[in-house]
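Multiple structures follow.
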Structure I
Amino acid sequence: MSPPLPPAPSPALPPSSRTANLGDRAFGHLRELILSREIPGGAEVPEGRLAERLNVSRTPMREALVRLVGEGLLERTSERSYRVRIVSAREFFECMQMRELLECHAIETAVPLVGDADLAELRRGLDALEGGEDDMQHWLYDNHFHSFFARVSGNATLAETITRMRVVARLFRISSSFHRKGEIDTEHRAVLDAVERRDAAAAKAAMLAHLRNLQDDARRAIAAEANPGGYFL
């Protein structure tokens with residue numbers, strides 16, 4: 001039996017004084033609910049119920065759902081129903097291996113192109129997270145951090161692929177980042193320090209270490225979950 005949808009937020013979609021594309025608004029709202037795990041993996045997402053809940057017609061809702069399928073967040077289960085994808089451990093690690101290749105190339109290319117103002121902004125964002133425990137805020141910064149270097153590399157296809165790989169990793173049911181926010185912040189600082197020195201090789205090595213640490217932590221979490229008395233992430 002699939003997990004139930006969470007209660008609808010109030011208001012479901014904030015009112016706007018300007019004419020907004022309802023499909024875009026529904027897409028953004030649902031995407032946030034899925035990535036924040038308020039709608040968990042395996043949850044059914046019926047088109048009709050969501051259209052009523054978010055106060056939009058079927059057409060923009062259908063457009064939003066199709067876009068979410070394209071992003072890899074949903075899968076279609078029937079003509080008018082969808083489900084949040086469940087990502088297996090195998091798919092997660094395959095995506096992480098792809099991220100190693102793509103993100104290390106991206107940051108190596110981006111190092112000489114990053115402006116001082118952008119670096120300062122990344123540091124301020126990281127400082128603002130210090131000591132915080134909000135999982136979604138950490139993920140949003142992490143997403144911005146990794147996407148930034150992909151964009152600066154100048155390769156739009158590379159950036160789009162990295163974004164897709166990150167979405168798949170976020171859907172993996174064991175989130176290793178929950179227990180290592182402090183470590184992740186330290187790893188991000190190591191990357192930024194190398195970029196600030198304009199040391200592309202060191203930035204690449206720091207990014208690779210960061211991505212491999214995430215995988216090692218996920219393996220430990222999977223092993224613990226499989227054993228009695230193990231912890232869950």
Structure II
Amino acid sequence: WSLVSHMDLTPISGKINSSPVSGSLPVIQFFVNELRVIQILASDWDSGQVVRCRWSYQSSTDECGSACFDLPNASLSPIDCAITWTGVLRSADVANGLNQSTYVVAVTVEDFVNASSTTPLSSVPHQLLVQVSYKPAGACAFRPTINSFLLRNRACFAWSVGSRLSLSFYGYISTSCYNHSIVAFVSSTPFNVNKTSFYQYTNFTWVATISWTPTSDQVGLVPICAAAVDDYGQASDQNCVMIAVGA
């Protein structure tokens with residue numbers, strides 16, 4: 001396993017270049033033969049710059065070790081940093097009688113001066129795990145869904161150091177699965193985030209609210225991601241927002 005970052009601090013338009021920031025949940029769930037999209041959140045603090053994603057690779061600099069290209073036949077969109085893949089068990093796991101496989105996804109996020117540039121300024125690693133298993137018997141035919149109140153997925157908004165932020169995530173069960181429920185929300189958050197509430201809002205809707213007061217050492221882009229989990233362990237797609245914290 002390997003992680004490598006390259007940061008170019010060359011001043012551009014009088015400002016030191018900032019490296020891109022990425023975010024996702026640390027573990028993404030797939031079922032066997034299920035097609036899903038992993039949407040990695042990637043942004044850059046510098047106005048006008050372009051962010052692209054690519055697979056990490058082993059070259060003169062080993063960016064990922066044995067984790068390179070571990071997800072077989074997956075496709076990655078460089079513009080929106082979206083990975084498309086159909087879940088499959090490792091052949092070695094099947095041969096050993098296992099019904100679950102774990103993969104490592106190694107992506108590198110890079111910033112460019114503009115859309116026509118092909119030379120990255122900075123390269124930042126983003127790695128996560130993908131767990132594949134069979135869909136549980138008796139589980140709802142549809143995964144839960146999630147959104148954050150008033151904010152679309154991958155939204156970016158500004159916040160200030162010392163101001164308390166309250167953010168609510170809504171998890172939904174399909175109306176055809178009336179006997180199921182949301183039992184948890186999993187999340188990836190910055191330090192000092194508190195979960196202030198978790199409750200059932202309607203017959204098919206549950207809400208989790210988090211609060212956070214950014215500190216001076218958290219100035220910059222800060223990703224927050226969450227997913228809803230039902231009573232059979234099925235997780236929704238992740239919902240991520242990027243918070244631009246200013247002094």
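Out of I, II, which structure matches 31, 26, 13 when semi-axes √(5λ) of the Cα gyration tensor in Å is calculated?
II
As an exercise: helix-only ellipticity at 222 nm (-39500 (n - 2.57) for each DSSP H run of 4 or more, over all residues; to 500), calculated from one structure in I, II, equals -21000. Which structure is it?
Going through each structure in turn, the value belongs to I.
Which of I, II yields 0.40 for FRET efficiency 1/(1 + (r/R0)^6) of positions 36 and 108 (r between Cβ atoms, R0 = 30 Å, to 0.05), as computed?
Derived from the structure labelled I.
Matching task: 18.5, 55 is the computed value of Rg and Dmax of the Cα atoms in Å, for residues 44-163 alone. Pick the structure from I, II.
Structure II accounts for this read-out.
Read-outs: derived from the displayed coordinates by stated rules, not from any lab. On a predicted model such as this, the values are computed, not experimentally measured, just so you know. Cβ atoms are built from the backbone, for glycine too; each structure is taken alone.
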